[in-house]
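Please treat every number below as a calculation from the coordinates, not as lab data. Fair warning: this is a prediction, and the values are worked out from it, not measured in the lab. Cβ atoms are built from the backbone, for glycine too; each structure is taken alone.
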Structure P
Amino acid sequence: MSKLRLTLPEYEALVEQSPILVWRANTEAICDYFNERWLAFRGCSMKDEYGYGWTKGVHPDDYDRCVKIYLDHFKSRTIFEMEYRLMRHDGVYRWIFDRGTPFNDENGQFAGFIGSCVDITDRVEAQKALNQKLENELRTLKGIIPICSFCKKIRDDKDSWHQLEAYITKHSEALFSHGICPACTEAYLERLNSSKQ
C-alpha cells in the first residue's frame, strides 16, 4: 500500500483546524507560530502571542514553573509535558496539558520545538472534587472517637452508643467482612475445650 501524501492545503487544514492548540518555537526558544485554534482560544493575534507574549496568559501561580520547564527542556532538547492554567479569551483560566517535542529541519539539524496543548479542566476539576470527597470522608473519622473498652461500642455526639461497624458504615463508605483472628480462635477453642471437661 502506497503512502498517502497530503496536499499543502490539506496539511494547513489539519494543523489549523485540529481540535488541539498547536505552537512552534525556533532555535532561540522564541515562539513564532500558533495555530488558529490557539489564537481563538486565547482571543489574541499572532502578534500578541509571538515570542514570549503567550506567557502573559499563564496564571501567575504557574508562571515560574511553566517557563522553567519550557526553558530547561529547550536547553536539553528533550520532550516535556506539563500542566498549567492558561487564560481563555473570556478571562477564565483553563487547565492545559502541554507537550513539547524537539524537531529537526530537512538536513537533520535541530530547528526548535513543536507543541500541542489540550484543555484538561474537566479532568482536573473532577479529580479535585474526588479528592475533596475523600478528604471529607476521612475528616469525619478523624479525631478522638469515644469507644467502650469492653464492648467496643462508639459514643456519638448525642451521647448515643452504636456498634463499631454501624458507626463507621454511617460515617464512611467502608464495608466490613467478618472473621476470627488467630488469637481469638485459639482463645475460643480453649474456652470451648475447657467447658467440655
Structure Q
Amino acid sequence: MNQGDRLAFSNGILVLSAFAAILIVAFGGDTQSLLPLYMIGVFLSFTLSQSGMVIHWRTTKEPGWKTSALINGFGALVTGIVLIIVAVAKTLEGAWIVLLLIPLIVALFNATQRHYDHVASELTLKGYEPQPRLHNSVLIPIGGLQRAVVEALRYAETLSDDVRAIYVDVNPTNTEQLRKEWAAWGAAST
C-alpha cells in the first residue's frame, strides 16, 4: 500500500523530498553549496560498493575471482582516497552535515535491526516448548443473587470448569435468602 506505481516506497520519496527542500532552503538555493554533500555521498557509496565486491569475490571464489577482487580493491582504494580528501577539504563548506548524518543513520539502522532481531527471537518457535495447560479457578464475589450475577457465572463457565461464587456472611437473614435463591438460580448456571 505504501508503494507507488513504479514500486518505489511513496513515504520514503516524500521524506527525501522534504529533506531536499530543507537543504535548498538552508543553503539559500545555491546548488554550488550543496556539491560537497553530494560528493561525500557519491564517493562513500562508490567506496562501500567496491569494498563489498571485494568481499563478494573472496567469499564466492569463482573462476577469475582474484583479478576481479584486485580491480574492485583498486577502485575501493581510489574512491576511498578521494572520499577522505573531499571530506577534509569540504568539511567547513557543508560536508560536516553528511559526516554527522551518516553515523547517525547507521546507528538508527543498527538499532532497527536489533529491534527486528529481538522481535524475531520472541516470535520464533525454535526451542519453544508449550507449557501444559494450567487449571484456573474463577472466583466471583457476589453480594446477592440477581441477573448480573447469573450472567457473570455463565460467562465464567466459558473460562473454566471450576467457577466459585463467594459471599461474605454479614447478615444471617440475607444469607438464608441467598441459599434459597441459589438453589434455583445459582445451580441453574452450572
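Assorted remarks:
- When helix-only ellipticity at 222 nm (-39500 (n - 2.57) for each DSSP H run of 4 or more, over all residues; to 500) is computed across structures P, Q, the figure -23000 traces back to Q.
- With percent of Cα pairs over 18 Å apart, for residues 33-144 alone computed over the structures P, Q, the top value is the one for Q, the highest of the group.
- Source structure of the calculated read-out (distance in nm of label points 7 Å out along Cα→Cβ at positions 49 and 129, 5.1) within P, Q: Q.
- Of the structures P, Q, the one that 96, 52, 36 was derived from, the read-out being Cα extents along the principal axes in Å: Q
- Origin of the value -0.90, -1.15, where log10 I(q)/I(0) by the Debye sum over Cα atoms at q = 0.24, 0.30 Å⁻¹, for residues 17-64 alone was derived from one of P, Q: P
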